[in-house]
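Structures are listed in the sections that come next.
Rule-based calculations on the coordinates, nothing more; no lab input. Everything quoted here is computed from the prediction, not taken from an experiment.
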Structure P
Amino acid sequence: MASVRMTQVTALVLRAVAAGHRYGFDVMERCALPSGTVYPTLRRLDRAGLLASGWEDEDAAHAEGRPRRCTYHLTPAGRAALPEADAKLTELQRVLRGLPAPEPGEA
């Protein structure tokens with residue numbers, strides 16, 4: 001099993017999958033992150049053994065008129081990594097709360 005650094009993005013993606021978001025597009029929507037961020041993160045987490053992936057049934061996808069989707073779910077190692085992910089997200093929330101609000105008219 002490979003090691004993965006717990007970044008804010010890694011923590012967001014791991015937490016989204018833990019919350020039941022099984023497909024890459026669902027994770028993108030939940031985390032408000034682009035595909036170029038989410039899919040590489042999902043693959044890293046899969047290679048590291050924190051997630052497991054598999055392809056849905058081709059006939060089911062065809063019946064719905066769409067391509068097959070890859071599904072992701074937590075492994076026991078992924079579940080064990082959730083406290084570290086939660087700590088990273090708590091740290092991010094603390095930092096964001098400490099930032100000053102933008103001045104009116106600032107972009």
Structure Q
Amino acid sequence: MSIMMGLRVQVDPARFEQALNSDPERLKAIAERSKQYGAIHHRFFANEAGGEVLVVDEWPDAESFGRFFNDSPDIGEMMAEAGVTSEPAPVFWRELDTPDKF
């Protein structure tokens with residue numbers, strides 16, 4: 001069963017979005033690399049209150065994400081250019097088997 005990875009970063013969401021969209025080829029290359037390491041899904045979300053972006057990924061396991069992240073120094077460079085002020089600290093979540101899911 002896959003895991004969800006959440007990574008909260010302190011940043012102005014508008015600046016973050018603008019920076020990522022300014023070089024779509026670099027972002028697409030990172031996305032393709034993540035798929036090679038096993039990524040299943042990937043999204044960015046902005047906090048409605050501002051000041052924060054949440055990265056949400058689905059991976060086969062935490063180790064696959066760790067290998068990808070450690071082999072991708074361009075992610076840190078891109079985050080710095082986007083104005084991220086917090087150190088990335090991924091949190092991994094496993095699905096619970098409950099009767100209310102849909």
Structure R
Amino acid sequence: MFWIFPLILLIFFEAIADIVSKEWALHGNWLRWTLAIVGYVVANAFWLFALRSGSGLAKGAAIFSVASAIIALILGVILYKENLTTVQLIGVGLGVISLALIFWDGVL
């Protein structure tokens with residue numbers, strides 16, 4: 001499971017790039033734009049390492065998509081005071097369940 005480390009770094013740098021992107025969207029500034037692009041490039045470099053280390057395209061992409069969506073949602077709510085509907089909260093719960101099922105290796 002060495003592939004989990006580059007996947008975690010991918011999610012981390014994606015979250016940083018998302019924050020910088022939101023700041024750019026709110027305030028402009030070419031420095032923020034440049035840092036966001038660099039953050040996304042660094043994040044995707046770790047995606048390549050995760051694939052090379054055995055994450056698998058299907059499992060790795062599913063984990064990345066759900067985890068980064070949940071983190072972006074948390075950042076949006078906490079840092080930017082964005083609101084969620086009940087249906088969106090149910091979606092987050094289903095996302096957490098999907099991550100648990102992905103890591104539930106061979107039990108079912």
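If Rg and Dmax of the Cα atoms in Å computes to 16.2, 54, which of P, Q, R did it come from? Walk me through the intermediate numbers first.
On the way: P: 16.2, 54; Q: 14.1, 44; R: 15.3, 51.
Of the options listed, only P reproduces it.
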- Task: For helix-only ellipticity at 222 nm (-39500 (n - 2.57) for each DSSP H run of 4 or more, over all residues; to 500), the calculated result is -18000, so let me know which of P, Q, R that is.
- Result: P
